[in-house]
Structure P
Amino acid sequence: MLVYQLPAKHSPARVKAWRRLQRIGAVALKNSAYILPNRPEAREDFEWIRTEIIGIGGQALVLGADALDPPTLLEITDLFRAARSQDFEQIREEAQRLADRWRSRAAKGSARRRLVQTLRRLRERFRDAEALDYFDAPRRAEAAKVLDELDRTVRGGVTMATRPTPAAHALDAARYRGRVWLTRSRPGVDRMSSAWLIRRFIDPKAAFAFGEPSGKAGMIPFDMFGAEFGHHGASCTFETIARRFGIRDPAVAWLGRIVHDLDLKEDTYDLPEKAAVGRMIEGLRRMYHEDRTLLGQGMAMFEALYQSYGEYGARPKQRSRKGNRS
């Protein structure tokens with residue numbers, strides 16, 4: 001639970017805080033009391049917003065709360081379902097209108113491209129809402145059905161969900177060397193793994209800083225709202241960076257599947273290592289409170305995971321020609 005109070009003169013800050021809370025899927029109990037399921041990622045998001053509120057002279061607390069009786073718990077989960085159902089219903093209605101326009105216009109050329117782009121944005125909005133659907137909102141299945149039917153109509157039987165995304169031209173890593181990469185405080189799975197990926201494949205001497213982009217020109221933001229190297233569509237930041245820089249290492253792809261499910265709270269790949277990696281990251285976050293130390297320890301953990309991939313046979317292990325000696 002996040003409980004906060006802002007000075008009366010800071011109405012723009014009030015709107016900004018409200019928008020942040022909407023993006024992370026929090027629902028309101030009262031005007032200035034918001035809740036999320038008690039998960040490490042939720043606590044991290046609330047702590048980030050709390051820091052912003054205090055920074056402009058407000059007051060904020062992050063609390064752990066329990067519902068004391070089943071009816072109260074049901075009332076709270078219904079708040080989450082109602083919020084996400086509204087999101088899914090808006091998506092379903094827009095998808096239905098798009099389908100009607102498609103049929104009426106028999107779109108061709110530039111009109112067809114615009115409709116396809118709109119459909120792609122709807123699909124991304126659906127995935128964003130799905131990532132925040134903690135309690136299975138009832139309208140999700142209806143929205144998914146309309147989108148899938150529209151996909152098949154527009155793409156001749158191949159849905160966006162199954163069609164592979166064309167690989168974009170890979171960025172030149174040399175242009176990103178000697179730079180400082182900026183991210184949020186209290187690194188979690190996506191920021192730890194992304195920082196490791198940057199150091200290992202883009203710039204071995206990359207430096208990292210923590211904070212907000214404002215007033216920090218020249219730094220490269222990652223895993224922040226609106227950043228080029230952040231969440232895009234169904235991809236977490238780690239996947240975005242690997243794709244943008246054309247990193248094809250199979251061990252990176254394996255790590256990406258683990259990071260994807262942990263960061264987006266999904267079971268898309270459901271690898272057996274997922275639970276253990278999640279527990280280790282939570283342990284690191286409890287052990288280390290200084291951002292640089294926490295990030296460094298997380299990067300070391302991902303390097304160890306990367307090196308371990310050879311044990312699965314995909315990466316041949318280096319063996320001494322002299323053999324083992326005791």
Structure Q
Amino acid sequence: MMTGSHYDTVLNAGKYDGRLGIVLPMVVAWQLRQRGVVLPFDLEILGFSDEEGVRFKTTFIGSSAVAGQFDTRILDHTDADGISMRAALQRAGFDPAEIPSIARDPQGLLGYVEIHIEQGPVLLDAGQALGVVTGIAGSVRYLVNITGLAGHAGTVPMGLRRDAAAAAAEVILAVERRCAANPGVVGTVGQLNVPGGAINVIPGQCELSIDLRAADDVTRDAALADVLAEIERIGARRGVSIQLDKVMQAAAAPCSPRMQARWSRSIARATGNQQPRQLPSGAGHDAMKMAAIADIGMLFVRCGNGGISHHPDESLELPDAALAAAAFEDFLLSFQDEP
């Protein structure tokens with residue numbers, strides 16, 4: 001049985017996202033060993049690298065390698081300092097050519113489970129410490145570069161401008177409008193930049209990101225098609241060139257029904273709640289990659305502070321973590337005794 005999560009984080013973020021899923025299983029494993037408990041299967045705890053994709057602008061680096069899906073082309077991606085992933089690995093004493101060797105054989109796996117903070121307010125609002133994840137939303141990300149024509153802010157009439165930032169504003173609103181029209185889709189422009197911008201210069205270039213997610217790939221792809229078509233119309237109408245670079249696409253990953261049922265029973269025994277909340281995850285997780293080689297299951301743990309995450313105010317209560325540990329221990333001890 002494999003379990004784990006990621007140890008990296010986004011900039012200026014909290015301390016429980018990802019790391020809870022590494023530290024908590026280590027604590028449970030230590031407690032079992034202290035009591036002399038021997039599981040009827042091996043338990044492996046993994047700390048995955050760069051799930052968030054901050055440094056090299058590509059996500060799920062560690063879990064994709066373990067799942068045998070590592071794309072060697074990303075070794076040439078560079079960070080903000082111009083250091084390639086290949087060079088960073090070599091500086092750390094690793095051989096990039098050895099990456100394929102860590103791919104796991106699906107025949108040897110009972111499954112992959114991940115413990116994670118919810119990163120949202122559903123469990124908090126429901127008054128429940130733990131919840132069963134039904135599936136992980138599929139996502140797609142683009143980096144968008146808009147090129148217009150820089151000019152003097154005081155001398156170019158409004159009707160003659162090819163303002164890259166104004167075009168970007170329309171793109172942002174197009175994403176928001178399309179996704180708001182369908183409750184099953186969320187869209188975010190999380191990065192926006194005017195390179196070399198000045199207060200008295202019409203922006204000649206603008207860069208932004210687009211992140212679209214939905215519980216199923218068909219819904220997500222329909223929204224994406226509409227957004228891309230609208231971006232093309234915006235570019236044509238405003239006389240700007242728009243370059244789109246798809247940097248990530250991950251298929252939606254449903255959790256195994258058997259894993260969901262096992263987690264529900266373990267939560268019930270650990271908390272006394274006979275009807276644990278079931279909920280989808282709008283956030284991406286390493287489990288999405290691991291689904292290619294094993295049945296996956298996820299346990300969500302309640303967040304405080306309104307469910308805020310990817311923020312320094314991200315919080316987790318110790319009693320909730322203790323309940324999660326109890327549920328995970330029960331999950332392990334009962335795994336081979338239940339269907």
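43 is what came out when percent of Cα pairs over 24 Å apart, for residues 135-238 alone was calculated for one structure; which of P, Q is it? The structure behind it is P. If you line up P, Q by distance in nm of label points 7 Å out along Cα→Cβ at positions 63 and 143, the top spot, with the largest value, goes to P. Can you tell which of P, Q yields -0.35, -0.56, -1.04 when log10 I(q)/I(0) by the Debye sum over Cα atoms at q = 0.07, 0.09, 0.13 Å⁻¹ is derived from it? Checking each candidate, the match is Q. Among candidates P, Q, the computation of distance in nm of label points 7 Å out along Cα→Cβ at positions 79 and 231 that gave 2.7 used structure Q. When relative contact order in percent (Cα under 8 Å, 6 or more apart) is calculated for each of structures P, Q, structure Q gives the greatest result. From which structure (P, Q) was helix-only ellipticity at 222 nm (-39500 (n - 2.57) for each DSSP H run of 4 or more, over all residues; to 500) calculated, if the value obtained is -17000? The correct label is P.
Quick note: the coordinates plus some simple rules give every number you see, no bench work behind them. Remember, it's a predicted structure, so these values are computed and weren't measured experimentally. Cβ atoms are built from the backbone, for glycine too; each structure is taken alone.
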